[in-house]
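Visitor: Next up: some structures, all given as structure tokens.
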Structure 1
Amino acid sequence: MALRIGLVAGTGSVTIQHGTGDVLNYASYNLKYSITGGTINFHQLQPYQHLGSEQVTLLENAAGTAIGIESVVRTYLDAFVGAIKTL
């Protein structure tokens, strides 16, 4: 099951959905991610909470397209995770 993540334009909100589960919203500035080996972890900073893990290669953008390799995943996420960003 893939983890889908994307910035909601104009809101500063990031949506995260695991597989066909609920779509959850988080403020982009309140998120952090880390990659260890082939696994990506997402965390909410305040209050601190682990939001989920997935294989890097299974991460999808908001449209449901696989992002791919680690360097592309980092470029995609660094554009909005951990920053006040609304597009």
Structure 2
Amino acid sequence: MQQDKDLKSLDELLASLGGSDDRGKQSAGPCGLLLEHLRGARSNLLGSMFNEYRASLRDAKESVTCIADKSARSNTSKALQGLIDVRA
């Protein structure tokens, strides 16, 4: 099921950025906004709110500039674009 694949990808992105999928946790550090967008996307996906899900993914993609490592930033951006394209 595509939703399960998307959820796994989001969880992996959150884990790689040191975030949690727990919306109640404070997002600290330079990538706090990116983490918030990813958590929002996760919640929207689980709630079957696909327009909001894609909007959160686009917002997250715009926030990847907080990732200092150029390779990690590029990989994260590509992963997010892949998730966006699946729901296009």
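Visitor: Ranked on distance in nm of label points 7 Å out along Cα→Cβ at positions 30 and 70, which label among 1, 2 comes first with the largest value?
Guide: By distance in nm of label points 7 Å out along Cα→Cβ at positions 30 and 70, the leading structure of 1, 2 is 1.
Visitor: Match the computed value -3000 of helix-only ellipticity at 222 nm (-39500 (n - 2.57) for each DSSP H run of 4 or more, over all residues; to 500) to one of the structures 1, 2, and report its label. Don't skip to the answer; put the middle values down first.
Guide: Details: 1: -3000; 2: -22500.
Answer by label: 1.
Visitor: Check the numbers for mean count of other Cβ atoms within 10 Å over residues 38-45 across 1, 2 and tell me which is largest. Can you show the working numbers first?
Guide: Numbers: 1: 15.8; 2: 21.5.
With respect to mean count of other Cβ atoms within 10 Å over residues 38-45, the highest-scoring structure among 1, 2 is 2.
Visitor: Tell me which structure, out of 1, 2, gives 0.7 once distance in nm of label points 7 Å out along Cα→Cβ at positions 14 and 46 is calculated.
Guide: 2
Visitor: Assuming 25 is relative contact order in percent (Cα under 8 Å, 6 or more apart) as calculated from a single structure, say which of 1, 2 it is.
Guide: That value comes from structure 2.
Computed from the coordinates by the stated procedures, all read-outs in this text should not be read as laboratory data. Nothing here was measured: the structure is a model prediction, and the numbers come from that model. Cβ atoms are built from the backbone, for glycine too; each structure is taken alone.
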